[in-house]
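Engineer: Next up: the structures, one after another.
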Structure I
Amino acid sequence: MFLFLIPLLVGFIFNSLSAFTAEFSRRFGDKAGSFITILLRDILGIPVWAAGFFLAAWTASPLIFDSTPGAKAAGWILIAAGGLIILASLITIRLRSLAPSTGDALAQSGIYARVRHPIHSGTFLEFLGLFIIRPSVTIGLACALGVIWVLIQTICEEWDLLQRIPQYRDYMNRVPRFFPKVR
């Protein structure tokens, strides 16, 4: 029943290791450091943990609550909103999202003017939406672990960004981490 945890956790670990671009670049050079980051995140990380979520969804598991049609519609809206936030984030940072490097400039425009980690914010919304649509024990566990992983990933990425982009510390003081300030 819990075999989905293997790819889920392995993918999370590889994805988190990808947050050390500065260290990889220091040890192996800028191009190799960027390549290692891409390998860890885009080949060994995201696809593997996504496979864990698919396995969790297909694993027979008791429901924690019954999801009504209205709740399922709300879940799909949350997934779509999370996807749009992630897409807007990727459009803003363009190549930096594909191949982070020690020469990256600080992203402060678009959605990044309001939130430091909008991709992670979108991911939170997608986890919540997925759980509302399919509130099984396995999906609940996968989403809970996903939230914990995103929090750890954020800490790792911020450490790396402080190494690679000197202005990041001031940016951290001005812009909230996951959710925009309500005025």
Structure II
Amino acid sequence: MKIPVVGFDPSLRHWGIAASELDLATGILSTPRLSLIEVVDESGKQVRKNSKDLHIAEQLARSALAEARKAKAVFVEVPVGSQSARAMASYGVCVGVLGAVRAEGIPLIEVSPTEVKIAFTGNRNATKREMIEEGLRQYPNAEWPVYKQNGKGFKKGDLHPSCEHVADAIGTIYAGAITPMFQNLMRLFSEV
């Protein structure tokens, strides 16, 4: 039996998404559909900062909820606290969006950054580059974010730095699929 799942790597600017199907019998993940939620700021000097933040939160919530509603389980690397007030605002928006997903009754499986790195690469200290390389190795046919045109220091078709977010999103599925919470959910899915 295969179920639709989605992995999230939440961020205020580049929210990574990996949507796929997980075979419950084999544990094999089909080639994920990779995407990013990249928000658009309201512009103009007259727009208050809190209005901009609300606009960003709305964009994130709309897109994240649309993806989550298609899945039987959502795996997520939940952000942790931060060192600055602005980063804390970002944290608050991301956690709020995840709370909205959970409020919809969609199972949300939380994993830590270390769990993601270990499950996906076997290395608790994996770098962003190593996460991307593992994703490319396992899913070479996925549509990885690339530059759309030539620029300073890169060519059209080169991997975009935002690949780190979708690689982490894939890793959340790997880490979440081995959690006791998801194992219990799998038993429920198998009984249906």
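Engineer: Could you figure out which one of I, II the value 0.30 for FRET efficiency 1/(1 + (r/R0)^6) of positions 3 and 115 (r between Cβ atoms, R0 = 30 Å, to 0.05) was computed from?
Structural biologist: I
Engineer: For which of the structures I, II does the calculation of Rg and Dmax of the Cα atoms in Å, for residues 59-130 alone return 13.8, 35?
Structural biologist: Label of the source structure: II.
Engineer: For structures I, II, which has the highest computed value of FRET efficiency 1/(1 + (r/R0)^6) of positions 123 and 155 (r between Cβ atoms, R0 = 35 Å, to 0.05)?
Structural biologist: Result for FRET efficiency 1/(1 + (r/R0)^6) of positions 123 and 155 (r between Cβ atoms, R0 = 35 Å, to 0.05) over I, II: largest is I.
Engineer: Out of I, II, choose the structure whose coordinates give helix-only ellipticity at 222 nm (-39500 (n - 2.57) for each DSSP H run of 4 or more, over all residues; to 500) equal to -21500 when calculated.
Structural biologist: I
Engineer: Determine which structure produced the value 2.6 for distance in nm of label points 7 Å out along Cα→Cβ at positions 11 and 163, calculated from the coordinates; the candidates are I, II.
Structural biologist: I
Engineer: Which of I, II yields 2.9 for distance in nm of label points 7 Å out along Cα→Cβ at positions 19 and 147, as computed?
Structural biologist: Of the options listed, only II reproduces it.
Engineer: When you work out distance in nm of label points 7 Å out along Cα→Cβ at positions 51 and 83 for each of the structures I, II, which one comes out largest?
Structural biologist: The maximum falls on structure II.
Bear in mind these aren't lab numbers, they're just calculated from the coordinates by the rules spelled out. On a predicted model such as this, the values are computed, not experimentally measured, just so you know. Cβ atoms are built from the backbone, for glycine too; each structure is taken alone.
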